[in-house]
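Every number in this text was worked out from the coordinates using simple rules, so none of it is lab data. Just so it is clear, the structure is predicted and the values come from calculations on it, not from any experiment. Cβ atoms are built from the backbone, for glycine too; each structure is taken alone.
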Structure P
């Protein structure tokens, strides 16, 4: 068999890895900036909660439908080109939103930002797979999977210190352009990339959709995302009510809880890189602990300090799952060349959870108060555990001897 371009990657280019991870963090900042700016946006555009919610949820809504199509673009045009294109689109959307004079124009800008975010975050893992040596991949993907909690935490901390949301949008546009420059100069080109015809890409997409391994990982990731964002979306409100702190303090404490998720991602990358634990084990531990702590957070009347500690455990242990899923997707792809589409399917699952989680928990809380949120949390955790046990049957999910 003739070796393909991904069979024997060169020595890991850690400068390029750092740029790719940084690009992901900057992309995630565009999600977090919407959360921190939401009160100001509601005031400027006279928005109700439902309309304001679309400023944030438009990213996830797009991701539910466009994950695999983004993977098709990676296979068609190459990982580097698609990643750079994503950053260009992100910058354009951020600039549009910064100068928006109406809610409609703002939402149009956020839609463009969402497309750029999707292109960047689907292309980046495929890019890492090309530039990282086999022995370093688990650690590199562990680094990559920290991009979302890192970007959101930075946005929550820094955004509050800037005067006006428009200034924050402009600062982010500048950061994206700096990131685009660095990525253009440092990320190596894919010399072996040849564009594939659209008809073949459509067949490949169907093959990916119908492959059991990638679909199961995507479903587990969807349930993880439901669990994580069910708590993260309401964390400032929950901590403010339970701990009786000001909105500013609630925001900082929420940023800390979200940032702890980074440690779980790094731990998973280190454990998998040293072959110390099976993949299915990490994917089972995360929803188990998230389910138990989530039930306690919402259902049990506990002291404020204990609630905060449980939130930290929920986020930290939960971080074991994204890194594991990201490194597992290429191993379960029907063919190595379908890795971008398998990663795109995981992105679709992640975004589905981001859409469903806050809506489900919000409806439960509106109906019967915070304790009612324990039911969707428990259900999602149980389903994730059952699907993980199913995944255990796949050889890559077990520890190598």
Structure Q
């Protein structure tokens, strides 16, 4: 989904807009990046090894439901190798989005839309080095994105150490439903470096450092802040469109470890620290366990905890209109935490059941997510203008289902 990462509001004076939507464009950027990372995992099982990814076909169905939003759709990925030196992949991914989120309900109206992402990639293997390139496009009604990604990895010290470097550059075109004159652009660059090290026969460690710079129109063209307004007798506040800085720099460092147990099981854990020029600081902790059963079954469970501080220009309720040069009320820029609890099962089957495929697997993963916001309030609870700013804090739960089939040939 690329960093670069799902709503739309009407200004008090623009309630006459017939079709309005609320989407968090910053969150979309993060969603796209995570999506690309996920499809990259499907495409390349050996990203840190000097071998070509395996030839395979993956067919995925995904569903996200929570906070009044449903996102689902299919994805197909195909990878083919040539001459033991070149691997080519192609991916097609669809999001069908239906939103009746808190923003859509309180500031506009529910909406539906469709996003289509397509990508092609190539890997070139030369001895212990791998060169990679991919091109991705993402199209929706008011946000078009293109991304070029480059990578190189090198094995050394008897294949005990792998160093990888990556670079991505992207351009976005932003329009606005109901306003044919609105046209903005944004872009990003992403620099990545990672080190993978075999520490013992059972323990592997990986370190990753990531720098992303964004520039251009970085906020949502529909979303508004709210500010105190004594002239509004119903709510005690009014709305005004957000204004963001035109640049952003983010830095993230992570460490992960995987320990292989004697009976083919594995324990893994990771920590990631994130900071940006908007004042956000975030920590992510994850621990998981993989357990094989007999020859064909593998079960996996994991727990993830995420927390972040707010951006320095965020507020749930500002004291007056245009309170400063930049201002936002996007809940993804507030202080919040979320937990993920995931369960997964994989069944592998051999060529006896697969016609011309060598082997295959069926995979089902379920993730439960719970979000708690420390300074974003649920304005659906309205007890009059005297209670503005004291509404209950917002929280919601969500679930993610991933069902996919993989076939090797």
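Here are some notes:
- Each of P, Q could give P(r) over Cα pairs in 20 Å bins from 0, in percent, but the derived value 24, 56, 19, 2 comes from Q.
- When distance in nm of label points 7 Å out along Cα→Cβ at positions 92 and 156 is worked out for each of P, Q, structure Q gives the greatest result.
- In terms of FRET efficiency 1/(1 + (r/R0)^6) of positions 132 and 316 (r between Cβ atoms, R0 = 25 Å, to 0.05), the structure with the greatest value among P, Q is P.
- Across the set P, Q, mean projected area of the Cα convex hull in nm², for residues 140-363 alone reaches its highest value in structure Q.
- Distance in nm of label points 7 Å out along Cα→Cβ at positions 204 and 252 derived as 2.0 - corresponding label from P, Q: Q
- Which of P, Q yields -2000 [helix-only ellipticity at 222 nm (-39500 (n - 2.57) for each DSSP H run of 4 or more, over all residues; to 500), calculated]: Q
- Mean count of other Cβ atoms within 10 Å over residues 116-123 - structure with the largest value, from P, Q: P
- Which of P, Q yields 59, 20, 16 [Cα extents along the principal axes in Å, for residues 108-171 alone, calculated]: Q
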